[in-house]
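What follows is a group of structures, each given as structure tokens.
A short reminder: the numbers here are calculations on the coordinates, not readings from a lab. The shown structure was predicted, so the numbers you read here are calculated from the model rather than taken from an experiment. Cβ atoms are built from the backbone, for glycine too; each structure is taken alone.
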Structure I
Amino acid sequence: MNESPSTRAAASGLCWIIEDQSMLRQLLSAVVQDAGGFAFVRELSDGDAALARLAVETPDFVLLDLVLPGTPGLDVIDHLRRTAPSARILIFSDRLEASLIREVLARGANGFIAKVEHIPVLRSAIQQVRAGNTFLCPRSSSLLRTHVFGESGLRVESLTRQERAVLKLYAEGRSAKEIASLLTITPGTASNHLTRIKQKLGAHEPVALIRYAADAGLIPPLR
């Protein structure tokens with residue numbers, strides 16, 4: 001177990017790093033101690049070692065790979081939730097799959113970061129999850145949005161709140177004058193919003209705009 005006596009007074013908590021690659025564990029340990037302010041950091045090389053350690057101590061924070069020798073990472077999450085329900089769990093994995101990210105969150109993980117992310121993102125992830133927040137790195141967040149909404153949904157997310165409101169009303173069959181009245185803006189402003197929406201989405205035909213609105217969930221799905 002690594003500890004820093006000079007910062008013991010300010011540091012608190014026990015962090016586990018469960019990762020089978022020794023050099024990566026050492027790097028993660030340095031980042032965790034810098035970002036997390038933990039009093040102790042324990043490095044574990046496989047899932048079985050983590051489960052055995054649960055019999056003698058309870059971690060406050062766990063940085064967990066999913067592909068491990070012995071007990072798989074998903075099962076480690078389950079054991080942690082039963083034995084250490086208050087522990088904060090951040091998944092650190094190279095498996096960028098939407099279904100997997102959704103599963104680890106459903107099992108009780110508090111965040112997911114891809115191994116390809118840079119150190120500042122990892123540092124932020126550790127701090128955010130330890131503070132009680134849920135964290136998804138940019139790659140995993142984008143992947144989930146694509147999985148849920150499709151590419152159309154991602155493009156619609158580039159619109160401002162008022163542009164989305166205009167698109168919704170337009171897709172419902174409202175004229176520029178009606179949109180202006182409902183949103184308390186001028187007809188000219190409504191028309192300008194529609195022009196910018198078409199430019200941002202790369203769609204200029206009414207049917208294409210309606211499809212974008214439906215795919216993004218602004219209006220009911222088209223049949």
Structure II
Amino acid sequence: MDFTIRDARPSDGEFIARNVLAAMGYDVFPGADSDQRIELGAVSVGVEEAVRAFGAICARPDTLYSFARTRIACVDGKAVGSLTAYSGDDYPAVKNLTWSLLDSVFEGSGFSCSSRQNASTDEDTPKTTDNNQANASEPECLPGEFYLDSMAVLPEFRKMTFEHSGTTDRIGHLLMLDGIEEGRRKGLPRISLIVDKIKPRLFTYYSALGFRSDGETLFFGHIYDRMIKDLD
């Protein structure tokens with residue numbers, strides 16, 4: 001079987017959306033529970049509705065989860081995995097646009113409110129609604145970083161190994177290495193990502209790739225470990 005990693009295209013929008021949702025912990029691949037609901041901020045929608053609407057956002061060139069920020073892993077020409085990653089230099093503006101689009105598509109989700117939240121506990125900070133508290137987030141990445149946002153691989157391909165750029169390994173690992181090299185090609189000094197604290201095995205895996213802890217960050221009301229890797 002032929003394995004390649006290519007730049008994504010607008011037509012990959014729904015595939016990217018499905019993988020971003022999978023990276024968020026949802027079972028969105030064929031065979032998933034048809035009654036499952038996707039929680040987008042304060043809105044609960046069906047899987048296929050979420051994929052279609054989110055896919056349109058991924059098909060745009062100017063959003064966080066854009067095809068223009070995504071690399072696609074293919075086996076014999078079939079898309080089987082993806083990694084969405086981007087520079088932190090324009091993160092605030094692109095995030096605000098993305099969250100506004102999500103709010104317009106999923107009315108009442110409260111995403112745009114989360115882009116204005118901070119982690120302050122100062123008594124002078126205005127009180128937020130429960131929805132806004134759940135969406136409260138700090139910046140995922142900072143200027144000068146190449147941020148690895150969302151990666152997922154189709155379940156039936158996750159244990160398969162392939163050769164790419166001199167390395168033979170599973171697709172997820174090959175996508176991670178490709179993402180690190182993409183950051184290097186863009187001339188950014190470091191790579192960053194965040195890791196859910198309930199997944200210590202991922203923290204160990206990223207540590208083995210040369211990432212180190214850089215404190216904690218708040219994302220959608222949950223505390224994550226932030227990790228960085230300096231590039232040569």
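Please state which of the structures I, II yields -9000 when helix-only ellipticity at 222 nm (-39500 (n - 2.57) for each DSSP H run of 4 or more, over all residues; to 500) is computed from it. Attributed to the structure labelled II. Structures I, II were compared on distance in nm of label points 7 Å out along Cα→Cβ at positions 174 and 190, and the highest value belongs to II. Quick one: FRET efficiency 1/(1 + (r/R0)^6) of positions 86 and 158 (r between Cβ atoms, R0 = 25 Å, to 0.05) came out at 0.05 when computed from one of I, II, so which one is it? Label of the source structure: I. Sorting I, II by relative contact order in percent (Cα under 8 Å, 6 or more apart) from high to low puts II first, with the largest value. Comparing distance in nm of label points 7 Å out along Cα→Cβ at positions 94 and 166 across structures I, II, the highest figure is found for I. Can you say which of I, II returns 3.1 when distance in nm of label points 7 Å out along Cα→Cβ at positions 78 and 206 is computed? Label of the originating structure: II. Between structures I, II, the greatest calculated value of percent of Cα pairs over 25 Å apart is seen in I.
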